[in-house]
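Pasting the structures in now, so scroll down.
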Structure P
Amino acid sequence: MGWRYYNEIKMQLYPYQKEGARFLLEKGSGLLADSVGLGKTIQTIAVLKETRAFPTLILCPAILKWQWKEELKLWLPDAEVVVISGNASERKDDWNTPADIYIANYELLLHDLPIISGRMWETMVCDEATRISNCWTKTYRALYNIKAMRRIALTGTPVSNRPNEIWGIINWCYPGILGKYVAFIDRYCIRNIWGGIFSFQRLDELQSRIKPLMIRRLQEEVLPELPPKVVSEVHFILSDKERELYDKIRKELLFEIEKELMDKIENPITIQQTLVKMLRLQQITDHPQLLGSKSIGATKLEVLRELLGELEGKKIILFTKFSTMAELLRKELMSAQPLLVTGDVPNDKRQAIIEDFEGRNGGALLIMTSAGMFGLNLQTASVVIHYDSEWSLAKMTQREGRAHRIGQKENVLIYHLIGKRTIDEYVRKVLHKKQQLSKDILGDGVGAEEIKQMLRYD
């Protein structure tokens, strides 16, 4: 396929980005699964620039809406772009405004569905497409039924938590191409005695079916000049008081799991309650104060202080999954003049904070939650510290991708703070497994038996 705008595009895209855009042009629809930091947004805009396939609907996390608009303004300045926002009346006015491209967040989809579904879209884009990996959600069904000539899904982690996620994304791009969901599961997945999915089978066959439907490149494959990531694990031992509190919660949780397994019932409600308690284990390991134990200090925090001393003079991104922990870290590390970004920080304030971080000479510390990280390019940072870890491989990849991306000039130092004989070790084990399996489009959920094994270390 020829490129009408090739002379404009060729000076701005890397060779692999032109290849990705070409793939989407030839296929019409498809999954762009490049790893984080390789420019999936730019490749998509290059396709829109070439096809002029309007009207286009772009769905993304709320925090990315304005970034998409800025990128479109830069790359496609002649296109009319509307960002859907505000209350119901304001959003209705936005939808009724004549435009080439409409940008909305997933959370508003179900509210505005009567307006969206009544239109024929030339192009539909789902950014952070892990949002459509679960085919049983209302959001998925709504997106599936919206009429669009071309469907483009964007995600660096097509399988982040469970092996069957790839079916949902591919089926949205190419309805019906992988057959019915149940038949897919029966052919390619192995179930446990309760019907849960824990592994794949016939992997070679599955790969051959999926390969023509997606394009995926890794950073090390297409950007050999990009400095590497250097990953380190910093292990520590809980204090006696921390251990006492930790084991109390652990034993309560183990009792529930034992009862569940004894009953031979995979109760979703019980499992959800169990996972909530597992978050409590992470909170104890982070800082007992998160559970109201103000008299018990946090060993992990002291380990962090030592590490920050060793990294003096560097720009550092410090991640935690808990907003309360982020605020506590800000207060405890006040001498470092830290900056704080969470999912609650408005977009304009986020940008001002990032500019402050990037503009500081020498060292700087930016504390972030995973909810606040989307859309941020932080190549000036050369250190990423995971104070705690997410269960999701996608979120962990996104964290590190803030710094390790195009434009980075230094080796990116990655640190994981891990309490020995705690849930920290188990989460790292799960993530390692997911990372290995994802290379083969595999994943693994966390079931009752696995949780039980994690809790048994004595």
Structure Q
Amino acid sequence: MYSLILCGGSGTRLWPLSRKNFPKQFLNLFNNHSLLQGTFLRAQKTTPTEKIFFITNKDNFFNVYNQLQELDKDFDKKQIIIESTNLNTAPAVTLAVKYLVETIKVDPEEIVTVLPADHYIEDEEKYKNLLLEAEKNIGDNIGTVGITVLKPHTGFGYIKKGENQNIFYNVSEFKEKPDKLTAKKYLESREYLWNSGIYLFKIKTFVNELNKHAPELYSLLSKNFETFLNEFKNLPSISFDHAISEKSNKIIVFEGDFGWNDIGSFDSLMEILSKNKNYKPNQINIDSKNISVLSTNNRLVTTIGVEDLGIVENNDSILIYKKGRSEKVKKIVEQMQKQNIKEIDHVLINYRPWGKYEILIENLNHKVKKITVYPGEKLSLQSHLHRAEHWIVIKGVAKIVNNDREIILDERESTFIPTKTRHRLENPGKINLEIIEVQTGNYLEEDDIIRYDDIYER
């Protein structure tokens, strides 16, 4: 069995934690692993590592690769498929299947499991056993995983169970996210399951159903992969459910109950965190009740005389919402887009192919960063028209090109880089290199870069 992990989402429902440039699948919310890393580790329980593939966009490629490198230094970049344009799940899965068949030479009889990268699974043993059971019984069907409904949730899609086939159910129909009253009726009827967005199928079955129900997607399969990729942007942005599942008579559902959540809102996230005995937010509440706090820096949050609130604090933004209303975060994001507010995308910690940088201080004419460069990595050879930089090594050893000089700096040593000077930073050591960079000038945005050489081909 092959596993295909979808990780191209933008994650706006968890702003301000999740941003366009670092969506929720890359966040460490529950332990030392991100949601993406957790999905990868679960996939390894059912699939050999060399058969696990990821599909993402070019903006997040190095986020994916760097996080996988933290777990497996030998992970092959060829197992990350890059969409040329951000579309929905149906085009993404079609592109990935094309890649597997043409580039990897996977047999069309092989089974593929499609997994979202940003979900929470509490009981991983139950989850593993269900997927293995589904693999044995999939036949020539397209299988999905439905989650036992435990309460009237309005944030999930639903699947109505059809005829019971012992191991699985035929699917009667798919339902969009319901209102509260409808969700209660679904729960009481016991005929519905939550739609997890997990799919299993033989490649040949997927291709046949694509031909029947999504001819625009199918038409590109006959072309070579390069052509497919070039024409990808012209495909309709449509979900797997809308393209195939809601139309096909080959959809079956395997019911599971393993503590699943798609973390589609802060209400969902806070509910999960509240069950974690190790989660102890730094908060003091006076004459307040039912207050949930999530702070990325564990800052002290205090309240007086309020109730039923969720408070989310990030480096540069704070969200306060009434519990039960967190799904409205999307409207906040929409308003920020209209007003062109930088915090919609801007983050203080930015990840790059070579490492990451954190903005410590940001003002009109000066900026201070902490830069981390992974062992063996180096930044581009570059210059800036509007700013000068002062670099101070605080950990590791730095190899630096500064104009016509090549120098080695140890901890507590520094160098000054004037405006318009060609320069490069490299980590020749075996541990992370950390430097403090002080920028000064009349323009300090990231687009003030002239690149002369870049190993990452940016």
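One of P, Q was used to compute P(r) over Cα pairs in 5 Å bins from 0, in percent, for residues 226-393 alone, and the answer was 1, 7, 15, 18, 18, 14, 11, 7, 5, 3, 1, 0, 0. Which one was it?
Working: P: 1, 7, 15, 18, 18, 14, 11, 7, 5, 3, 1, 0, 0; Q: 1, 5, 9, 11, 12, 13, 13, 12, 11, 7, 3, 1, 0.
Source structure for this number: P.
Looking at relative contact order in percent (Cα under 8 Å, 6 or more apart), point out which structure of P, Q has the largest value.
Details: P: 17; Q: 14.
Across P, Q, relative contact order in percent (Cα under 8 Å, 6 or more apart) peaks for P.
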Computing distance in nm of label points 7 Å out along Cα→Cβ at positions 250 and 418 gives 1.6 for which of P, Q?
P
Re Rg and Dmax of the Cα atoms in Å: value 22.9, 69 computed from one entry in P, Q; matching entry is structure P
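When FRET efficiency 1/(1 + (r/R0)^6) of positions 314 and 434 (r between Cβ atoms, R0 = 25 Å, to 0.05) is computed for each of P, Q, which one produces 0.30?
On the way: P: 0.30; Q: 0.70.
Going through each structure in turn, the value belongs to P.
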With helix-only ellipticity at 222 nm (-39500 (n - 2.57) for each DSSP H run of 4 or more, over all residues; to 500) derived as -6500, matching label from P, Q
Q
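Taken together, the values in this text are just the output of simple stated rules run on the coordinates, not laboratory data. Fair warning: this is a prediction, and the values are worked out from it, not measured in the lab. Cβ atoms are built from the backbone, for glycine too; each structure is taken alone.
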